[in-house]
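Okay, got some structures for you below.
Please treat every number below as a calculation from the coordinates, not as lab data. Everything quoted here is computed from the prediction, not taken from an experiment. Cβ atoms are built from the backbone, for glycine too; each structure is taken alone.
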Structure 1
Amino acid sequence: MEPILELTKDNIQDVVDASMKQVVVLAFWSQQNPESVALYQTLTAIAHKQSGRFVLAKVDCDKEIEIANYFQIQSIPTTLVLSEGKPIDGFAGLQEEMQISMMLDKHLPAHWQIQLNEAKTLLALQDAESALVLLKQAYTESPNEEVALVYADAHLLLGDFDAAAELLACVGLAYQDSYYQTLKAKLALALDAADSPEIRQLQQAVENEPDNMPNMLLLVKALHQAKRNEEALSILFTPLSKDINAENGDVKQLFLEILTALGQGSSLANQYRRKLYSLLY
């Protein structure tokens, strides 16, 4: 449903039905009343700022007198907050934007909840990249388990197994439901698939010759390609901690390339950047 609309007899049932899932603000106004025109402009500005947290339905009382009578409107302007088909709050007359926003905040979902719901819709459409942007914002605002599970799901779809594992490790027992168990199973299968014969062979070679730097670099590159970046960075950091210019700087170069590939928003990359800075400074 559009975030701002004009309420009429033709769409009133649709709006009432929409209020079962989303808060609707009814603005009863008249073009003949300057106060109601000013209030509607304020409500419109709030609706734009709130980015879809509620639907604003304008009721022109000069045209829709039956709707005004149905809601027992005694004066103009009047504002009602509708939820689950019933008025739950409101006010008559003019109010400042701050007062209105404070009143609405008592009834509106948090921004992170809206972002989470939008992300779920995108994931259902297999658009994990767009969902990830919203989930990052939601998790930054409220790093709770409800967001973490969906955030981990998006990372799994994009093949970022380290990030998914990190998020799932933060989920408490109370939230380890069937969705959590499904994600854990997906992660385990993904990690098994990433454990290729080539990686196992390189791991064995490095174990047999721990000082063989070319073999170690080959293993790290294979791990990075398999999205096993935490293992890759951990392996590289060991020789770096002893010699920052190990293997003529190739170790540091590969370390930095992986950090760059992970991006600025990666918590794993930020963790290992701090470790590298501790060596440099």
Structure 2
Amino acid sequence: MASLKALKGRITSVKSTQKITKAMKMVAAAKLRRAQQAAEAGRPYAERMERVMASLSAKVARSEQSPKLLAGTGSDQTHLLVVATSDRGLAGAFNTNIVRAARKQADELIAQGKKVYFYLVGRKGRAAIGRLFPKQIVHQHDTSGMKFASFADAQEIATDLVDRYLTDGIDIVHLFYAQFRSALVQEPVGQQIIPVPVSTGESPAKASDAAIEYEPDEEEILAELLPRNVAVQIFRALLENAASEQGSRMTAMDNATRNAGDMIQRLTIQYNRTRQAAITTELVEIISGAEAL
């Protein structure tokens, strides 16, 4: 049985931990509101851009002169998985769920005989992915100095991805992140961002009936829109991740605070029982000594 001093030390330690988790919960709750507003404000534009590009992909005539970002390479053997996680832990299963979704996709592709590589955004995905795919991580983008997600950061990542796609023999690029639903629910999402996937919402016959006029011209417009779409989708992932991380951390720290309270209660009961037992033993010894005299 633990001594009174040891129990008292454990109670003090758990109380200190409870103060920390409670403070972290309050900080996460304060950051969550701003991150949630940014994520929700960015969704309409990103979703509309995705639909427009998917529809355009189904309608544009593809040839050898078509941009690779739109028409693809003509192969699907080499896949690059962009895994966006956070730089900090203590966020529940936020990072784990994203990595698990990417690993599942990688396992399925490898089972089909495809080559898979990883492009990591954030530090928390490296340990898990590096353990299983140590030689397949091509780059890790450092986001430690990024307080808030900005479009400039997304453009930097998008430019690097487009360069790698055009020069490194990559056929398809997938993006994995956590979509914010609520403080309790963050859903891991995987989507193809390069080349632009063909829209499944309308049949090819219907898509080809629409006449498209380009001004100034098709080549110039696509050269601007295609890289921008990649940057917009990455920016959306960064915003969704920021909100999901704070929501998951707030929930995790709330649970940790509750668990610390339960542990303090159990340790206090154990401390009181041990103290009472010690007092009772002392009284018995005093009484026994008095009777012996």
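Assuming -22000 is helix-only ellipticity at 222 nm (-39500 (n - 2.57) for each DSSP H run of 4 or more, over all residues; to 500) as calculated from a single structure, say which of 1, 2 it is. The structure behind it is 2.
When distance in nm of label points 7 Å out along Cα→Cβ at positions 128 and 248 is computed for each of 1, 2, the one that comes out at 0.7 is 2.
If we compute percent of Cα pairs over 15 Å apart, for residues 112-159 alone for structures 1, 2, which one ends up with the highest value? Once percent of Cα pairs over 15 Å apart, for residues 112-159 alone is worked out for each structure, 2 has the highest. Given a value of 8.7 for mean projected area of the Cα convex hull in nm², for residues 16-143 alone, calculated from one of 1, 2, which structure does it belong to? This figure was derived from 1. Among candidates 1, 2, the computation of distance in nm of label points 7 Å out along Cα→Cβ at positions 72 and 88 that gave 1.9 used structure 1.
Name the one structure among 1, 2 that relative contact order in percent (Cα under 8 Å, 6 or more apart) of 33 was derived from. Only one of 1, 2 returns 33 for relative contact order in percent (Cα under 8 Å, 6 or more apart), namely 2. Once distance in nm of label points 7 Å out along Cα→Cβ at positions 24 and 152 is computed for every structure in 1, 2, the highest value turns out to be that of 1.
When volume of the Cα convex hull per residue in Å³, for residues 136-183 alone is computed across structures 1, 2, the figure 63 traces back to 1.
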